[in-house]
Every structure is written in structure tokens, then in C-alpha cells.
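Enquirer: What follows is a group of structures, each given as C-alpha cells.
None of the figures in this text is laboratory data; all of them are computed from the coordinates on show. Remember, predicted model here, so these are calculated numbers, not experimental data. Cβ atoms are built from the backbone, for glycine too; each structure is taken alone.
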Structure P
Amino acid sequence: HETITKENGVRLVAFGRYAGIVGAYNGIRTYGLKFDRYELPKAETLADQQALIDELNKITLPALKIVLTGMGRVSNGAKEILDAMGITEVSVSEYLNNTYNEPVYVQLDVLDYNKRKDGKIIDMYDFFKNPSEYLSDFMRFAKVSDLYIACHFYDDAAPYLFTKDDAKHPDFKIKVVADISCDIDGPVASTLRASTIDNPNYGYDPQTEREADFKDQNAIAVMAVDNLPCELPKDASDGFGENFSKYVIPAFFNGDKDGILDRALTTRNGQLTSGFKYLQDYVDGNE
């Protein structure tokens with residue numbers, strides 16, 4: 001289904017929204033467990049998104065600062081949860097400079113947490129085209145945040161959001177990371193491995209750079225489940241089916257006027273189609 005896209009490459013059917021919904025819930029659940037403030041049931045035991053929201057609205061959060069990276073389906077799914085809890089969204093400037101007596105969150109785009117090495121300010125398309133020309137500027141958020149919900153897309157040429165050395169810095173304040181993106185040993189230093197639905201949490205000790213008990217005072221609590229939509233199967237299946245019915249099924253009956261099926265076709269007459277020529281070396285046995 002990942003090859004079923006719009007002309008600009010954006011997927012038409014995907015589970016990302018539900019990963020964001022469950023990931024945000026799990027992140028808030030992890031915070032409560034780490035600091036023994038409250039206990040939430042596992043998402044997999046609840047019927048649907050509304051049931052998750054109902055449980056979240058039974059708890060009272062302290063004056064947390066929550067940083068959310070990404071502007072796509074995953075991040076917007078996480079945002080749905082934060083908004084449903086009535087958590088106030090603030091601007092980057094407000095988040096960095098103000099103190100609050102209530103929980104708040106900020107949603108960051110790529111240029112909020114990356115900056116060009118030469119100091120120029122261009123646009124996000126320059127970042128996507130030239131990620132190696134950028135440095136991470138995430139540390140300014142790490143110094144004032146309690147909970148980090150990672151929903152960004154990461155390119156191998158892009159800078160890490162925070163490194164192992166960053167996590168050692170005395171000003172590094174984040175104590176809970178819900179890494180929905182779940183890139184192992186990569187842009188989020190605390191993500192040593194994927195976790196599971198059965199055991200969603202582990203700790204990362206910045207000083208030893210090793211796994212620890214997530215409740216340990218010095219540990220960053222990590223939630224890095226990599227199949228989050230499975231915890232919300234009914235909603236995820238309904239959402240996938242709705243988009244498939246809306247965008248894909250009509251293409252079988254309208255002559256594929258928008259090219260949806262053609263773009264998704266991997267082979268034709270025994271040959272790779274133009275969009276999949278990058279696989280030719282595998283077909284030829286060279287890789």
C-alpha cells in the first residue's frame with residue numbers, strides 16, 4: 001500500500017495517523033508510570049480512540065512542556081490526542097521563553113529544529129534537498145522540555161536531533177521520549193531498540209549510554225513500539241478502508257484517470273516500471 005500515492009508522492013492510504021494517536025497516548029502513559037503520578041490502561045485494552053481520550057481526561061497532568069516533531073500524518077495524529085486533552089498549543093517563541101502553570105505543547109517543523117551550517121535561512125525544501133548542509137538546533141527545546149513525542153521523517157543524510165553527548169549535557173531536561181518514528185540507534189539517541197506492545201517501556205542512561213530501568217532517576221524513559229496501529233485495530237482498519245474505498249477502488253472503474261494504479265504498479269510485462277528502476281540491481285543479482 002505504500003506505493004499507492006498522489007502524483008507528488010504523498011501516500012493515499014496509510015496507518016500513520018493511528019501510530020500518532022497511540023504513540024501520544026503511550027507517551028503520556030509512560031510519564032505517569034515513570035513518576036508514579038497516575039496509571040493508564042494499555043491502549044490495546046481499549047475499544048477505540050474515544051476510549052483513549054476518555055481515559056486521558058480522567059488524569060491531571062502537571063505543568064509539562066511537550067515537544068512534538070513533525071507535520072505529517074503521524075504528528076497530526078499525536079496532536080489530535082493532545083488537543084482532545086485540552087493541552088494548550090503555543091508558538092516556538094512562547095515555548096522557549098515562557099513558564100506556564102499548565103501543560104503546553106509545541107509542534108515543530110523541520111526548520112524549527114534544524115539550521116543551515118552557513119547560517120542562511122532558506123526554506124524547508126532546501127532542507128529536504130540538502131539535509132547534509134544542516135545542523136540540529138533541537139537542543140534549545142531539549143533544555144526546556146519534559147516529554148518529547150517524535151513523529152518526524154528522518155533522512156540518513158540529515159543531522160541527528162539529539163546525540164548521546166547531547167543527552168549527557170547537564171541542561172538536557174527531557175525525561176520521557178515517545179519515539180513513534182523509531183529509528184534505531186539514530187537521530188534520537190535514547191532509542192536503542194524497538195520496544196513491544198507487551199513491554200513498551202525501557203530506560204536509557206545517558207551517562208553509561210546503556211539500557212536501564214525506565215523508572216531510574218537518571219534514566220530517560222523510552223517508548224519505542226514500532227507497530228503502534230496494532231493497538232487500535234478497529235480504528236486503524238476503518239480508516240485504512242475508508243481511504244482505500246475513496247481513492248483506490250474508483251481507479252479500477254474510471255480508467256485510472258489520476259494514474260494511481262499505474263504509479264503503484266511495480267512490474268509490467270516482466271520488467272520494472274519507471275518508478276521502480278532503482279530495484280534493477282537486485283533483479284540482476286548485483287545486490
Structure Q
Amino acid sequence: MADPTRLLKRAAEAKRSSKRVELNERFDPQATGDWLELVKDVAAMANSGGGAVVVPGHKVQEEPIHEHLDAYAEPEFEAFGLHDIVRGGQPVTAIVVDSVAGTPLVFSRQGRYQDAEGREHVAFARGGLYFRHGAKSESASGDDVRDFIKRQLDATRQQWLANIRQVMHAPDRAEVAIIETAERDEEGRPTLIRLTTDPHAPLYGQIDPDRSHPYRQKEVITEVNTRLDSRSVNAFDVLSVRRVHAITEETRPEFVHVPKFGSPQYSDAFVDWLVEQDKGDPRFFEKAKAGYLATRKRR
């Protein structure tokens with residue numbers, strides 16, 4: 001996550017809500033509506049390039065935010081952090097939200113709730129795409145979609161330039177290797193080959209990640225829960241395991257694949273590993289959560 005210092009300063013000093021700062025005067029962690037409105041603001045901030053959502057006191061915790069995002073929005077989104085700040089002499093929580101990468105957050109379920117007087121409200125619609133319009137989180141306009149695409153293109157260009165710089169600064173006599181294989185599958189794609197017996201060497205070739213890594217996080221959770229004995233895990237449990245055990249596409253490609261656009265995908269091997277770890281230590285997920293939270297102490 002980028003340095004939140006400037007956003008936290010804006011959140012502490014803002015007189016009113018804006019595109020980058022949402023000020024909530026109240027928040028009841030027991031009220032479904034407050035959680036749904038909070039999730040809508042987080043999603044809109046992420047889709048709009050990032051910002052801060054301010055909640056009074058220290059009533060909001062990281063885990064239920066993850067749980068509500070996992071329950072209502074896609075793709076998987078974890079790029080936010082909680083910070084304790086002071087506004088007008090009162091303690092508040094600032095949820096600093098990074099810009100979403102690749103694919104915007106879209107609501108997969110309707111966010112319907114009743115207020116204290118029993119009146120029905122819809123915080124967001126199924127399939128809804130929300131952005132910040134001044135001080136409000138509202139449905140997307142054509143300009144929002146255009147601006148989102150432009151931000152993604154700019155990020156891609158920056159990555160290209162970084163890659164080009166790496167090539168330009170490669171050591172003397174370094175070579176770019178083009179690998180050709182005569183073996184192809186029925187669709188004309190190169191089959192997977194290994195050019196060395198070193199298990200840590202890079203792989204050349206192509207496999208279908210939808211076959212090798214068929215699960216999204218929600219499906220991983222469902223699959224793991226069907227195999228655990230009278231217990232269940234949630235999105236925050238899986239996130240904690242991934243963070244504590246440093247499971248990424250770079251470190252454990254057999255477990256996770258991150259497509260260019262969309263949510264990370266996970267393999268059967270990852271599901272098997274989670275179940276095996278739990279069988280070996282019934283407190284495996286509990287320990288992972290404690291370890292992750294220890295690294296995420298509110299600042």
C-alpha cells in the first residue's frame with residue numbers, strides 16, 4: 001500500500017466529505033445498513049483511484065470489512081488499512097483505500113436493509129458499479145468508466161517502461177532467449193516443458209490456468225469448509241494464511257495464479273494444503289490470524 005500520510009492528513013483536516021474523503025458522523029457495528037453503506041464507500045473509493053473513509057471512534061475492525069467485501073463485491077479486494085487519527089479532538093478511524101488494480105469492484109449481491117424505523121433501503125444493486133461523485137458514492141457514469149480505463153492504461157504503460165528499463169540496464173553480454181517447442185496441444189498452444197532439472201528454474205510453455213487453478217477465494221473457502229470437521233473458515237482466515245505464509249504467485253505458483261484482469265485463482269493443491277495444515281494443527285487458522293493481525297496493528 002502506498003504511503004497514506006497525505007490522505008490521513010486530509011482525513012483529519014477535512015471540513016466535509018469529498019471525492020477522496022468520506023466522513024461518517026455515526027457508525028453502529030450492529031447495524032447491517034451501516035456496514036453496507038461502508039462497503040459501498042470503500043468500493044467506490046477503490047474504483048475512483050483511492051481515498052479514505054472516516055468512521056467515528058474505534059468501532060470498526062479489519063476482519064468484518066473483509067468479510068462484507070467478500071460477501072458482496074467482486075473481484076477479491078484487500079488493499080486497505082485502518083489508522084487511528086484525531087478529528088476535532090475526537091478519536092476516529094480512517095480506512096485508507098488503495099486504487100483497485102485491473103478490474104473494478106462490482107457488487108455481486110444486492111445490499112438491502114431496514115433502518116431503525118423499519119423502512120427498506122437499497123445501498124447498492126446487484127451488478128452495481130460505483131464511483132465517487134464529489135461527496136457521494138454513486139452509480140457509474142460513462143466518464144467514470146473512461147477515467148478508470150485511462151488509469152489502468154497509465155499503470156500498464158508505467159509497467160512497460162519499468163520492464164524496458166530493466167532490459168536496458170541488463171548486464172553486458174546478457175541475452176534475450178526465445179524458446180521454441182515443437183510439441184503443441186490440440187489448440188496449438190505450446191505444452192509445458194522444463195529446460196533444467198533445477199526445480200527452482202523458470203518454466204517455459206503454457207498451461208490453462210482455469211484448469212490448473214480453478215478456484216476463486218470464495219470457492220476455496222467452500223471447498224475447505226466441506227472437508228473440515230464441524231468447523232469453518234472465512235475470507236479473513238484464508239487471507240491471514242496467505243500473508244503469514246507468504247503465499248503469492250511468485251513464491252508458490254502451484255498454489256495461486258493472478259490473471260491480468262480479475263481475481264486471483266487457486267489450485268486444488270492449495271485447498272489440499274490448507275486442509276492438511278488444519279489436520280496437523282487444529283489451531284492452524286487461529287495462529288495465522290493472530291500472526292497476521294500482529295503485523296497489522298492500527299497506527
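Enquirer: One of P, Q was used to compute Rg and Dmax of the Cα atoms in Å, and the answer was 22.0, 74. Which one was it?
Expert: Q
Enquirer: Sticking with this one: Which of P, Q yields 3, 9, 9, 10, 13, 15, 14, 9, 7, 6, 3, 0 for P(r) over Cα pairs in 5 Å bins from 0, in percent, for residues 129-216 alone, as computed?
Expert: Corresponding structure: Q.
Enquirer: When helix-only ellipticity at 222 nm (-39500 (n - 2.57) for each DSSP H run of 4 or more, over all residues; to 500) is calculated, the result is -12000; to which of the structures P, Q does this value belong?
Expert: The correct label is Q.
Enquirer: Another one. With mean count of other Cβ atoms within 10 Å over residues 17-24 computed per structure, which member of P, Q shows the largest figure?
Expert: Checked P, Q; max of mean count of other Cβ atoms within 10 Å over residues 17-24 sits with P.
Enquirer: Of the structures P, Q, report the one carrying the highest value of FRET efficiency 1/(1 + (r/R0)^6) of positions 145 and 169 (r between Cβ atoms, R0 = 35 Å, to 0.05).
Expert: Once FRET efficiency 1/(1 + (r/R0)^6) of positions 145 and 169 (r between Cβ atoms, R0 = 35 Å, to 0.05) is worked out for each structure, P has the highest.
Enquirer: When mean count of other Cβ atoms within 10 Å over residues 41-48 is calculated for each of the structures P, Q, which structure yields the highest value?
Expert: Q
Enquirer: Of structures P, Q, which gives 5.7 when distance in nm of label points 7 Å out along Cα→Cβ at positions 89 and 265 is computed from the coordinates?
Expert: Structure Q accounts for this read-out.
Enquirer: Something else about it: So relative contact order in percent (Cα under 8 Å, 6 or more apart), computed for just one structure, reads 15; which one of P, Q is that?
Expert: Matching structure: Q.
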